[in-house]
Structure 1
Amino acid sequence: MLARLRPYLPTAALAFLIFYFAFHAFTGDQGLLSSSKRDETLVQKTKELAALQAQRNDLEARAKLLRDTSLSADLLEERARSLLGFADPRDYVIRLKP
């Protein structure tokens, strides 16, 4: 009985390998069926990138105003008050409980 099946063993092994690689080509991490998840991740990361770029542009603009060549007195005063915890006598201060 085993002698009759021996010629078919290489064919069966090859068929198993083809099935194995085909299965993982469809369902693996980089497979064809996971492309929708990759697309959703790409959209999410694109939105996150846009938000981070906007934040960076805002910080660069604020840093530019703090340079010696183009010093903004209002921004400098705002940052100094914020960091030191001081207020102008003409300011209204509203204290909130932490």
Structure 2
Amino acid sequence: MSASGIVGKTRGGSDWVPQFVQSLDATTCIGCGRCFKVCPRNVFELASREDLLEEDDDEDEFDTDNSMVMVIRDAMDCIGCQACSKVCPKDCHTHAAA
């Protein structure tokens, strides 16, 4: 058993420890939607940078072009497959074991 308490088995019988999404860096996200498309659960959704500015007082952190970016909608629905990180061209996702 791993320190996380969750251990799966691969088809070949090796131990596999899921790494769950912890955060998504909206400052580097380009809103391509690849993580949304590859996610087998509904973990992500699109949001406008403008909406994120309204929620966050640190306006210098985001561009003000009103483009769309991905945000975590439901981190508790993540199954730890890390597919989102594997397809992200900007390395926006952070993962950790449970």
Structure 3
Amino acid sequence: MADAGAGAGHGPSLRIDKYLWFARLSKSRSIAQKLAEDGHMRLNGRRIDRAHAPVRAGDLITFPHVGGVRVVRVLALPVRRGPAPEAQSCYEELTIGS
């Protein structure tokens, strides 16, 4: 459920933990919440330490994932945790040059 931009942001936003769960980038919302609160995640290059950090279309999210680091660009804000194809249409996978 995306809420209308609250405060200084531009456009609709969604909590980062909800986004990761809805987009099927995290197995559970509690895992996504812990990643954010432990400071293991970056949003547009800035370290996040709160699960309620707002995510908007166009943002870059960097987080640890099995076997390395994952970087995704937010394309759309999902309104539910739907099937995998629907979830995958909400982000673009970016690779880090090694």
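Looking across 1, 2, 3, the calculation of distance in nm of label points 7 Å out along Cα→Cβ at positions 20 and 36 that yields 0.9 traces back to 3. Here percent of Cα pairs over 23 Å apart was derived from just one of the structures 1, 2, 3, and that gives 32; the source is 2. Looking at structures 1, 2, 3, which one was helix-only ellipticity at 222 nm (-39500 (n - 2.57) for each DSSP H run of 4 or more, over all residues; to 500) calculated from, given that it came out as -22500? Computed on structure 1.
Each value in this text was obtained by applying a stated rule to the coordinates, not by laboratory testing. Small disclaimer: the values here were computed from a predicted structure and weren't measured. Cβ atoms are built from the backbone, for glycine too; each structure is taken alone.
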